[in-house]
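The structures come next, written out as structure tokens.
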Structure 1
Amino acid sequence: MTQGVLIFAFNSEFNYQELALAAAKRVKEHLQLPVSLVTDATTLLPEIFTSVFDKIIFSQDTSTQTKTFFDGAIASNVYVWKNANRYQSYDLTPYDETLVIDADYLVNSNFLLNCFKLEKDFLIYKDSYDLTGWRTGNEFKYVNQHSIPFYWATVLYFKKTPNTRILFDLVDFIRQNWNYYRLIYQIPEKKFRNDYAFSISLHILNGYVTDNVDTIPGRMYYVTDKDILIAATPTSCTLLVEKEHAMGEYTALKISDVDVHVMNKHSILRVLND
């Protein structure tokens, strides 16, 4: 059985390919697994990409959604957001067992290797923790306050089985009929999000039962794009996290030997690819 990691990176005004490169280097160091890049690159990538990524897979994302990307609490830019192709993971992966991680997920440990030991067809994060300690993160607990549990598409593990084939096909179907499903599940946000699509798919495939999903053990640690990565070692991240009721003021925090989802993509590029 082949095992590996898949990272999606579709450039717009923001360089997701460089972000994926930074993430892949950390995967190679801690997990020692082959890493493949899914990208829409139309020009030859620098040699560093072919030395880090074992395979570069071409795909297209024609999304025209836009999203505001913060760089700390005050600065922000609006970019085209190409993030609708996660459903293709099953077809595109060259591995029998695959970890899919977001390009802004920083691996600081070998924890995710446990996914390959659990003998499950599919695993996803449900529980999470905001490193500020004061933000409630309610939007990451339920799709909305009256609806189903929220599951993070930030990290996925799956084997190629008939059951996971059905799951990814359903995610694609929901993507194609997003306006219908977001109304059924009372999701006010019009933008398609992988998190929502996987949450809905898991709810449907589990017979509309909310507590029967195999999840990655523990919690996924994260900071939002209102926080700033300022330094990193191979096993740690140093961050400025937003203070409560004090816009533009921060508290320094260091996290070691724990993986973390750093949503401030600008700060990752400044620190890891400078």
Structure 2
Amino acid sequence: MSNMLFQIKQYIQFLIKAQTRFTIHSPFVYKLVEQVFRDHKVYPEYAQLNQMKNALLKRRSVVETVDFGSGAGNNKYKTKRLPLKTIVKQRSQHKSRLELLYRLSKSTHPEYILEFGTAAGVSSAYLKSGAPDSQMITMEGCSGLAAIAQEVFQQLNLSNIEVEVGNFDVILDDVLKKFTRLDFVFFDGNHRKKPTLDYFYKCLPLAHENTLFIFDDIQWSLEMKEAWEEIKRSDEVSITIDLFWFGLVFFRKGIEKQDFVIRY
């Protein structure tokens, strides 16, 4: 089954299973839906961030990219030369999901953020803008894209963002040594089951009661679906929220373990 057919099937199942805010009995999750998911306020940062993304979508300069993830197929890595606007279109989140990342970052007040998959720095900028005083490390396999991301951060006057370049499998252990804890992690770098689970288990010891892990494209393929199901079963995890595109993982103490599927 192709990824597209799999996603269509999963989306139909998602619509059947999904709860609305009226059927959620967890006070914590209900508040999250009402105050974050359904927050329709137009924050001042949105305009600047959206303008940045639109500017990148107009850039025709060619960038050589290195893909260590699912895009490499059966190879260890794959290189491509593509116009920057094409890379940004393919690898950046939809506007509504970027704004949700901003609100999740803003609402959780993280001091330490880790991101898997910088690309041109679009999602990084939204996350960092939501928590401007945080310390952030974002990882990217392609040095050319990492350089563009650095330009983006400078243009937006975003500070305390460190870009680590390399294969996540190789650099992650050293990157994690730079953290005493992880408050917010966005996993968006390798859409395969084993690497996704490896990254989850390596980050897990640095998680705490108020940590939020976000996994991108949990319904992208059977592999990602299987990875998501294993993450949900982890004893350390207390609450998971399936938003179809994103999977949110919380580690709150003293509450009943629950898994939610939410359409907001």
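Supply the structure label, taken from 1, 2, corresponding to helix-only ellipticity at 222 nm (-39500 (n - 2.57) for each DSSP H run of 4 or more, over all residues; to 500) with the calculated value -12500.
Numbers: 1: -7000; 2: -12500.
Derived from 2, not from the others.
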Check: For which of the structures 1, 2 does the calculation of FRET efficiency 1/(1 + (r/R0)^6) of positions 150 and 230 (r between Cβ atoms, R0 = 30 Å, to 0.05) return 0.55?
Finding: 1
Next item on the list: Taking 0.05 as the value of FRET efficiency 1/(1 + (r/R0)^6) of positions 46 and 246 (r between Cβ atoms, R0 = 25 Å, to 0.05) derived from one of the structures shown (1, 2), identify that structure.
Entry: 1
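Work out mean count of other Cβ atoms within 10 Å over residues 22-29 for each of structures 1, 2, then name the structure with the largest result.
Details: 1: 19.9; 2: 13.0.
That would be structure 1.
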Next item on the list: Using FRET efficiency 1/(1 + (r/R0)^6) of positions 110 and 206 (r between Cβ atoms, R0 = 35 Å, to 0.05), single out the structure from 1, 2 with the greatest value.
Entry: 2
Check: If you work out relative contact order in percent (Cα under 8 Å, 6 or more apart) for 1, 2, which one comes out largest?
Finding: 1
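Bear in mind that the values in this text are calculations on the coordinates, not laboratory data. Quick caveat, the model's predicted, so the values are computed rather than measured. Cβ atoms are built from the backbone, for glycine too; each structure is taken alone.
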